[in-house]
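The numbers here are math on the coordinates, done by the rules we state, and not lab data. The shown structure was predicted, so the numbers you read here are calculated from the model rather than taken from an experiment. Cβ atoms are built from the backbone, for glycine too; each structure is taken alone.
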Structure P
C-alpha cells in the first residue's frame, strides 16, 4: 500500500452516491439585503448557496432542495447517507450568515433574510407572504439604525479611526439616506499616518497629533489658517 492511500476508498461501494431526491422537498430563501450572500457548507452536498442582492420591492429568492452528509460505519461497509431536509438547509443558510454580525440579535434587529417552506417565485412570495417581507424590512431598518449608532460611538472612541467603522454601517447610511456622518468619507483619504514627533497613529486630515499635541503637519495647519499662541 502506498503512503497516503485510504483503505477501501478505491472500492465501488465506498463511493459517495446520493439516493433518489424528493422533488417536492423545497424551501425558498428570501433576501432584501442589497448585497450578495455566499454561504458554503463543506459538510453537506450540495453545500454552496449564492443569493443575489435584493430589495423590498424586488427581493432575491433562492430555491434550495435537500442535501446530504455521510457517516463512516467501518471500512467494509458503504458510507451511510444522512439526508438533510430543505427546511434545515434554508434555516442553516439564514442562521449561519446572520449569527455573529455586528448589532444583529436574530429577533428585532437583523438583515432582511428569511426562508419559507416550498418553492416560490418573487410574484408568488409578494402575494402570499407580504407580512413576512414587511417584517423583514422593519428588522433590517432597526439593524441599520443600530449599526449607525455603534459606528458613531466607535468613531468618537477611536478619535476618528476609519478602520473602526464596519462596512455594513456605511451600507446602512446609504440605505437610510444618511449623508452627514464624518466616517462616510473615503477610507484612503482618512487613512492614519504616524506622527513625526511621537510615532503614534493620527488622522492625516488634521494637522495636530491628538496624542502628543505636536504640530505634525505645519503646511496643513497653515493652509487651514490655524494659529497657535507663542
Structure Q
C-alpha cells in the first residue's frame, strides 16, 4: 500500500508538470525606419562609379529581435532584394537615379512571428540629375486578380496614389483594355495624392490597367499592369 501511494503521488506530480502552461516568447517589435528618409531624394549615397552608389540603411533596434531582414524594391523594375543582418544598419550598392522602397522584418526567437515595418520610399540621386521622375503610382483598387462587381451603370472605380520628390506632378495617363494594358483610356490632371476615376466596363470580362504618372518636365513612370475580372 505504501509503494502504491508513492507511485500515485509520482503520477500526480507528472500530470501537474505536464499541465503547466509553457510561456511562449513574445513576438519581436516593429523596427522604426530612420534613413533614408521617406519620400525624399537620397542625397547621402556614396558614389561608387557612374551607375551605382552605396546607400546606408539605418533603423531602430526592435524589442525581442535577434536579427533583421532588409527588403529593397526597385519601383521601376519591380525587382526585390533581401539582405540579412544581425545589426540595425546596412550599406547596399544601388543603381543611381532610380526610385526604391525599403522595409525591415524583425526576426525573434524560434516560434515567434516576425514583425514587418511599413515601407518607405526614396529616390537615389544620380549624377547631374536636377529633376526626378515621379514615383510609380501605387494601384489600390481593384487589386490585381480581384473580382469586381460594376454598378448599375456598368462603372468600376479605379483608385491609386502617387508621389513626386520634386512636387511637380502634373497629370496621369490611364490605360485600360482587355489584352495587355497598353490602350490609353483617358488622361486626367493631377489634383491630390490619392486619385480615383470611374471607367465603363463590361460584365464577365478580364481587364488590364496601369497608370503612367507625368511631371511638368515630361518625366514619367509606370505603375506596372494590374488585372481584374468583372462579375
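Between P, Q, which one scores greatest on FRET efficiency 1/(1 + (r/R0)^6) of positions 133 and 149 (r between Cβ atoms, R0 = 30 Å, to 0.05)? Please list the in-between numbers first.
Values: P: 0.75; Q: 0.30.
Once FRET efficiency 1/(1 + (r/R0)^6) of positions 133 and 149 (r between Cβ atoms, R0 = 30 Å, to 0.05) is tallied for P, Q, the winner is P.
If helix-only ellipticity at 222 nm (-39500 (n - 2.57) for each DSSP H run of 4 or more, over all residues; to 500) is calculated from each of P, Q, which structure is the one that comes out at -9000? Don't jump to the answer; show the numbers that get you there.
Details: P: -9000; Q: -2500.
It was calculated from structure P.
Quick check: 1, 6, 11, 13, 12, 11, 11, 9, 7, 5, 3, 2, 2, 2, 2, 2, 1, 1, 0, 0 is what I get for P(r) over Cα pairs in 5 Å bins from 0, in percent, calculated from one of P, Q. Which structure matches? Show your work: numbers first, answer last.
Working: P: 1, 6, 11, 12, 11, 10, 9, 8, 7, 7, 6, 5, 3, 2, 1, 1, 0, 0; Q: 1, 6, 11, 13, 12, 11, 11, 9, 7, 5, 3, 2, 2, 2, 2, 2, 1, 1, 0, 0.
Of the options listed, only Q reproduces it.
On mean count of other Cβ atoms within 10 Å over residues 85-92, which of the structures labelled P, Q is highest? Please list the in-between numbers first.
Details: P: 19.1; Q: 13.6.
If we compare mean count of other Cβ atoms within 10 Å over residues 85-92 over P, Q, the biggest value is for P.
Kindly point out which one of P, Q the value 0.10 was derived from, the read-out being FRET efficiency 1/(1 + (r/R0)^6) of positions 93 and 221 (r between Cβ atoms, R0 = 35 Å, to 0.05).
Details: P: 0.10; Q: 0.95.
The correct label is P.
Which structure, out of P, Q, was relative contact order in percent (Cα under 8 Å, 6 or more apart) derived from, given a value of 14?
On the way: P: 14; Q: 17.
Computing relative contact order in percent (Cα under 8 Å, 6 or more apart) on every structure in P, Q gives 14 only for P.
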